[in-house]
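Take a look at these structures.
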Structure 1
Amino acid sequence: MADILSIIDGLGAHVGVCQDVGHSNANGMDAAADARQAGDRLFALHLQDNDGLGEDQHLMPGEGTIAWGPYLAALDEIGFAGFRTFEIKAADDLAADLAALQRIVADWNGR
């Protein structure tokens, strides 16, 4: 995150970053720490999970190794109000995927 922030430093407050939480995890980074470091420069999120072993798997949040509780707490700490995009691999049952996403959003909003 520090490298990305250094690239956009000085470009104005209208320039920010999109954090792909799955990429943070796959690359051995702490997604919550990355979000905190980005702070008010964090404009958007790609939300996906993976096993943390380097592959971009696009799993449903909760199906991999990302610690979602601490990550969501970090977003609260920085007052994140940007875009949240779920970036998951489609299964054979779209209705089941959408229902699972609705449960995740409800759980995250109710925590």
Structure 2
Amino acid sequence: MNAPQAVRSGGSYLSPRVAARVVAGLRAHRAARPRRTIEHLTERELEVPAGLGAVLSNAEIAARLHLLEGTVKAHVGAVLAELGACSRVEAAITAHEAGLVPRGQ
């Protein structure tokens, strides 16, 4: 999806250059704190960062997992807390690094 399509559909767009800078900044921030891993997440909670890593909204994750959006929101909060992540982006990076997101997503 290109920038105009993303914005027209209510989404957002980051150029690859800006996205790379954001990811690099988050990685540097993460390196400065004690790292938590996904091992303490429940099976259901593991499905949530996979959705985050695929850049899905809570509503899209809910539809994919057959859950209520509020349940996904609670899971996202639990995942962020467990991972010590400051944002959905940081949790998505962790999901990618842990192999929770299929290649190409």
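With distance in nm of label points 7 Å out along Cα→Cβ at positions 55 and 71 computed over the structures 1, 2, the top value is the one for 2, the highest of the group. Tell me which of 1, 2 gives -19000 when you compute helix-only ellipticity at 222 nm (-39500 (n - 2.57) for each DSSP H run of 4 or more, over all residues; to 500). The read-out comes from structure 2. Work out which structure the value 20.1 belongs to, where mean count of other Cβ atoms within 10 Å over residues 15-22 was derived from one of 1, 2. Only structure 1 yields this read-out.
Looking across 1, 2, the calculation of relative contact order in percent (Cα under 8 Å, 6 or more apart) that yields 24 traces back to 1. If mean count of other Cβ atoms within 10 Å over residues 63-70 is computed to be 13.0, which of 1, 2 is the source? So the calculation was done on 2.
Here, each number is a calculation from the coordinates, and none is a lab measurement. Since the structure is predicted, the reported quantities are computational estimates derived from the model, not experimental observations. Cβ atoms are built from the backbone, for glycine too; each structure is taken alone.
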